[in-house]
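The structures considered in this document are given below.
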Structure 1
Amino acid sequence: MHSSISLRPIQADDMPILREIYYASRAKEMQYFPLSDEQKDQFLAMQFDAQHHHYQTHYKSAQFACVLIENKIIGRLYVHRGKEEMRIIDINLLPAYCNQGIGSSLLKQLINEADGRQLSVSAHVEHSNPARRLYARLGFKEIEERGAYLFVVRPAHAPTICPQQFDNQGAGTYSATH
């Protein structure tokens, strides 16, 4: 059980753990590449840097937050709050914290916030990502294929989930029982 999950804006000194989170998310697919461990690390570093630069450049007003449990960074949550939709740019947890309801709690929090503002929530999800089932359970519809990703959208509804909101900078806490 994780009683307190919090978010805080990413900082420059978070880059090593943010890289680790990204690398862990790619570990399964990397086992199929005929590269040395050093080559895989170099490739992933290049991919992480390119992704981070892209997000920072194209989503300047987005919330780039670290997900914490008791001040320990366990994941990242990047969200762009637009006038017509809330876009989940990235939600990613270290493997040791997956399948414990943390991602579900974060998504429900975002859904509640979006519903309160009458916004849809959207994301891009890889075809092989097990989170597709979670998105479906939370009311997201698979709208279209976009390369390696499925574009999923949950239309706005009247608020029904927990009332706590995170600010746009990623600060906030809430209780979640799993």
Structure 2
Amino acid sequence: MTTEHDRIKRMTLMSMLTAIGVVFRIIRIPIPNVQPVTDMIMIVTLVLGIGFGISLAMMIMVVSNLVLGFGIWTVPQIIAYAVCVLTVAGLAKVLPIRKHLTLQVILAAFLGFEYGFFVSIGMSIYGGFAAFIVYWLNGLLFDFYHAAGNVGFYFILYKPLTKMLKMYFKQ
């Protein structure tokens, strides 16, 4: 049974993580598509579950797009992150991902490519299969940057974020 206190803690945590994720998306690193948002969403999903992960992904995309701009890419971005969360949650049920950092890092890299693939599929709604192929192929280098960034940031974020999330709910 969830108490009012627990609901407020979850809302507060969602707000704080959304704000951090928005800042992560808005701050520009010289390499395109390199940002720690995917890692953050993956870690949150592993620790707090699929519902929290999808909610966080949606909140980060909507709030950050208030600053970065909404467009035909917004819905595909949200869907792509939802698919990434489903992938993390699904694989966590069948593989010992939570216990092995190496598996987590491999998954983080994969999510960089998966995210780009599903954004490209979403863009095909506007231009058909040919648009998907062009959009996806043109984005592969950016997906590689995303995957490489995920690997680098995972080592930075994993331990402190996991520890913080677990400690937050012990109080």
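Say we calculate mean count of other Cβ atoms within 10 Å over residues 68-75 for every structure; which of 1, 2 gives the highest result?
1
Where does the value 52, 34, 31 come from, among 1, 2, when Cα extents along the principal axes in Å is the thing being computed?
Working through the options, I get structure 2.
For which of 1, 2 does FRET efficiency 1/(1 + (r/R0)^6) of positions 28 and 116 (r between Cβ atoms, R0 = 25 Å, to 0.05), calculated from the coordinates, equal 0.10?
1
Work out the source of 3.5 here, i.e. which of 1, 2 gives that when distance in nm of label points 7 Å out along Cα→Cβ at positions 20 and 140 is computed.
Considering all the candidates, the number was obtained from 2.
I have -11000 for helix-only ellipticity at 222 nm (-39500 (n - 2.57) for each DSSP H run of 4 or more, over all residues; to 500), calculated from one of the structures 1, 2. Which structure is it?
Source structure: 1.
Between 1, 2, which one scores greatest on FRET efficiency 1/(1 + (r/R0)^6) of positions 36 and 156 (r between Cβ atoms, R0 = 35 Å, to 0.05)?
Largest calculated value belongs to 2.
Going by distance in nm of label points 7 Å out along Cα→Cβ at positions 92 and 148, which of structures 1, 2 comes out largest?
Evaluating distance in nm of label points 7 Å out along Cα→Cβ at positions 92 and 148 on every structure, the highest lands on 2.
Please compute mean count of other Cβ atoms within 10 Å over residues 12-19 for structures 1, 2 and give me the label with the greatest value.
Largest value of mean count of other Cβ atoms within 10 Å over residues 12-19: 2.
A value of 3.1 was computed for distance in nm of label points 7 Å out along Cα→Cβ at positions 44 and 108; which of 1, 2 is the source structure?
That value comes from structure 1.
Read-outs: derived from the displayed coordinates by stated rules, not from any lab. A quick note: this is a predicted structure, and the numbers were derived from the prediction, not measured. Cβ atoms are built from the backbone, for glycine too; each structure is taken alone.
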